[in-house]
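What follows are several structures.
Rule-based calculations on the coordinates, nothing more; no lab input. What you see is a predicted model; the values in this text were computed from it and never measured. Cβ atoms are built from the backbone, for glycine too; each structure is taken alone.
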Structure I
Amino acid sequence: MEEAVRERTSHGLQHFASHITRVEVHLADENGGRVTPNDKRCTMEARLEGRKPTVATAHADTVDEAVRSAATKLARVLESELGRLGAR
């Protein structure tokens, strides 16, 4: 599972690789053993050089879907954040 998460994360954020110093991924099953919709949570935190961490969280039915969604959300936030930095 670790390798799959690493692959999804690096693929989703490869466009920003030169700006990112570290990415942390936190996974949780919010309902333990019970099966309920959207109970898998993925929180991704990316650290850009000299900036505060940028965080995105996603919920889904599976860990894979949650990781994909969080990576997509984080990429959008980073795009916006780096765009603002470029405008300065």
Structure II
Amino acid sequence: MVEELIEVLWAYRCTPEITAHETPYNITYGTEAMIPVEVGEPTIRKQMFDLTLNEESLAVNLDLVSKLRDKSKIRETACKLQASRRYNT
């Protein structure tokens, strides 16, 4: 069971949350994570990788991550409000 912890945590971090519509990894780091299979296998994502473009994109994503977090928080609050209305009626 302990050996599977890493895979379980990775799956959690890379699965979009229902309320936020974003992955915890994306909300934290401002970019999508590569799954372990993509790291070891040749994929289009790896073949098309451009370091300069990647650095520029990461800089833009880091500038926008606070807006992504705010948007996710609004969705989460709206979902909770909707659930509470259903519960109270």
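Side notes on the structure shown:
- Read-out Cα Rg over 2.2 N^0.38 Å, for residues 27-74 alone, computed value 1.27, structure in I, II: I
- Origin of the derived value -14500 (helix-only ellipticity at 222 nm (-39500 (n - 2.57) for each DSSP H run of 4 or more, over all residues; to 500); candidates I, II): I
- With distance in nm of label points 7 Å out along Cα→Cβ at positions 19 and 51 derived as 4.2, matching label from I, II: II
- Structures I, II, by distance in nm of label points 7 Å out along Cα→Cβ at positions 11 and 59: label with the highest value: II
- Each of I, II could give log10 I(q)/I(0) by the Debye sum over Cα atoms at q = 0.21 Å⁻¹, but the derived value -1.09 comes from II.
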